[in-house]
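What follows is a group of structures, each given as structure tokens.
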Structure 1
């Protein structure tokens with residue numbers, strides 16, 4: 001069925017305090033469907049919910065095109081004080097989408113500053129590694145987002161949003177980062193556009209990703225440590241932004257948060273999928289058969305998938321972090337093991353306990369350590385348009401090493417999770433199947449981490 005007509009159940013949230021939002025911290029609203037079809041949650045007594053029972057009906061046309069909604073997911077669960085600011089941001093976003101001058105300036109920046117388009121690289125040795133005893137198997141290609149300026153796909157979005165911040169006259173740019181790749185991209189974009197930049201980063205992540213911290217500081221950014229990890233840094237960045245809405249701009253690098261943030265990031269990352277379609281047609285005359293990407297909150301995956309959502313003959317595969325194993329309680333497999341709730345301003349799948357409290361995620365790929373995922377990916381899970389699997393820390397370490405040795409390419413530990421799934425995928429595919437894996441970032445930052453865990457590899 002066409003993507004626009006995929007069935008979903010509608011969920012309605014009613015806030016007892018009329019317009020007040022969920023706290024930007026540990027609490028989420030957890031949804032539990034009763035036999036009657038009703039959904040309820042007290043969220044410490046502050047919120048009530050009602051929902052239509054999950055069914056197979058197709059949503060009315062007006063529901064399908066609600067801005068910021070993907071089925072029941074997404075939305076704007078924020079304080080009233082933020083609604084005006086988000087509305088202005090949405091208006092500016094819609095304006096730049098059709099502004100010829102902005103689009104021309106962005107195209108120039110993507111070409112000359114970011115270094116696009118990035119290659120679609122035939123991984124010949126990796127392809128040979130997965131051939132069967134008859135010499136048959138799929139052909140594996142890597143979308144080389146690691147070759148972007150800044151070393152990751154994050155720059156695609158950072159430069160575009162920094163340009164919007166400048167248009168809006170917001171001199172103070174605030175952002176949160178986990179592995180540091182979004183922090184580096186934001187700091188670089190702000191340096192280029194003469195904007196002041198503050199990056200919030202978890203204290204534990206600063207220790208693990210000291211190289212990226214130094215790069216942010218070289219670009220002139222102030223790096224502020226926050227107790228905890230990426231989710232805590234995100235909460236603090238949002239608080240700081242809320243405290244100075246007239247002068248600051250929150251530059252999100254993920255497809256999560258209140259509308260229009262997920263749609264903006266997806267739009268600016270969709271250049272990945274658009275280039276893959278063009279390059280595939282040039283290389284072998286048709287679309288790729290399978291797309292594979294790692295998933296933390298989802299920006300690189302959705303940037304790759306979005307172009308092909310309407311192409312139902314293209315498989316979309318996301319790989320989440322299983323950490324120490326799905327049964328260990330130390331993982332970041334939100335789509336595979338999460339439940340629906342509201343966090344950081346939107347509804348999506350979350351890692352949460354029975355009381356709706358957010359659970360601490362874990363992954364050796366620090367950029368995957370987020371307890372939520374984008375609303376559009378949540379919708380793709382429910383509709384079955386995309387499939388989601390997991391990779392453990394050890395599997396990611398092995399894949400990181402394998403790509404280094406076979407192709408001389410150092411993937412980010414996050415991207416290595418996508419490479420892991422080739423082990424299960426390739427034996428199931430017909431000979432000549434075209435598989436594209438998103439190498440979403442460069443893994444220099446993870447070399448010491450790798451050798452700390454696998455010293456025998458040195």
Structure 2
């Protein structure tokens with residue numbers, strides 16, 4: 001009997017020791033990872049491994065420790081994983097707290113099935129947890145990222161005594177602006193019961209610029225500064241870029257001066273916008289001067305903008321110098337960079353150089369898009385190299401690249417220019433069977449081709465058909 005008692009004691013002590021060792025190992029692991037979790041630098045695979053060890057340890061860690069780990073995983077945007085792990089916690093008998101519930105709401109709102117977030121809200125309330133501002137903000141954010149501002153507003157109206165904070169207002173204003181509802185966004189801004197911050201103003205400034213309401217955007221910027229809310233570089237960039245795109249370079253440069261006056265440092269986006277604006281006006285030497293006076297390292301977009309300026313000024317050799325400089329500095333040209341230079345070569349009649357550069361592009365693993373092909377085809381047709389253009393056109397179709405009406409129009413134009421009107425007519429007539437609808441340029445190209453061959457009656461018939469098809473007639 002005594003022997004059995006001692007044996008039982010050893011087993012109990014062994015179990016206790018095993019449990020203690022398990023707890024000790026998990027605690028040590030968690031302490032080692034705690035810093036990484038707080039810095040959001042824990043690799044995903046290690047986070048999953050830590051969760052497994054925590055779930056297998058006895059006694060189980062608290063819901064607080066699990067929530068810290070799950071929050072870290074959610075920052076990697078793997079929302080479906082967090083949802084699965086939260087469900088696993090329930091099978092382990094670990095009850096959710098308000099923080100886990102809010103984490104789940106946030107992940108469900110951004111998952112492929114956002115309606116489950118509203119369903120979980122009901123479950124959350126049954127568990128005895130009242131939704132707070134964090135809960136509602138997650139729900140609102142979920143609808144806003146899916147461009148459903150009306151549903152987001154419905155959630156706001158269900159909040160009862162909970163007042164929206166600046167984060168929620170900003171989320172709604174940004175969503176309304178993104179969906180073109182700038183007047184509603186302005187109205188919401190005017191009705192805010194909390195002080196807007198720089199992000200709120202920037203969202204609205206960006207919305208106004210995208211709607212072409214630059215005077216209102218500048219007024220808002222002035223109001224922002226009057227209220228001692230410091231605009232940041234993103235606020236100024238929204239305005240500068242908006243003015244540049246509307247051809248208002250003078251106003252953009254005035255904002256740049258104001259930006260430096262209030263000690264907001266321009267970034268690469270600021271400089272790129274201004275370089276674009278100068279190039280649009282053909283002032284490439286000034287653009288080059290600004291490029292080399294940048295107080296930050298230029299990226300591939302900045303280089304491509306200046307390359308584009310030189311190519312449009314028919315100075316493709318300067319564009320190539322920039323391309324080699326960019327490569328030497330460790331920056332790889334993208335599809336837009338290569339397409340820009342191919343177009344530059346074509347514009348100055350260097351179709352062979354354009355083809356060689358295209359081959360270089362492909363050999364370096366940069367994928368051409370349909371615009372790249374269109375630029376190359378147009379250059380070849382423009383320089384009387386229809387046969388080469390047709391070979392490339394055939395290759396495009398074999399590669400199953402999504403050809404658009406622009407591509408067909410270029411080939412039709414090339415055929416007409418080369419005197420192959422019958423081939424052009426055949427290709428034009430085949431467009432409906434290919435799912436293509438001729439646009440005004442396609443019709444104009446075909447009509448011009450018929451006129452050049454003296455087929456005036458056929459040209460007038462096609463002109464009438466163009467109007468019957470509802471295509472806007474040319475001047």
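Observations
- Highest-scoring label, criterion being relative contact order in percent (Cα under 8 Å, 6 or more apart), among 1, 2: 1
- Looking across 1, 2, the calculation of helix-only ellipticity at 222 nm (-39500 (n - 2.57) for each DSSP H run of 4 or more, over all residues; to 500) that yields -23000 traces back to 2.
- Value 17.0, calculated as mean count of other Cβ atoms within 10 Å over residues 123-130, assigned to which of 1, 2: 1
- Here the criterion is mean count of other Cβ atoms within 10 Å over residues 195-202, and among 1, 2 the highest value is seen for 1.
- When Kirkwood radius over Cα pairs in Å, for residues 187-394 alone is worked out for each of 1, 2, structure 2 gives the greatest result.
- Each of 1, 2 could give log10 I(q)/I(0) by the Debye sum over Cα atoms at q = 0.07, 0.10, 0.12, 0.14 Å⁻¹, but the derived value -0.32, -0.68, -1.01, -1.40 comes from 1.
- Here mean projected area of the Cα convex hull in nm², for residues 131-234 alone was derived from just one of the structures 1, 2, and that gives 8.6; the source is 1.
Values quoted throughout were computed directly from the atomic coordinates according to the rules given, and no laboratory measurement underlies them. Just so it is clear, the model here is predicted, and its values are computed rather than measured. Cβ atoms are built from the backbone, for glycine too; each structure is taken alone.
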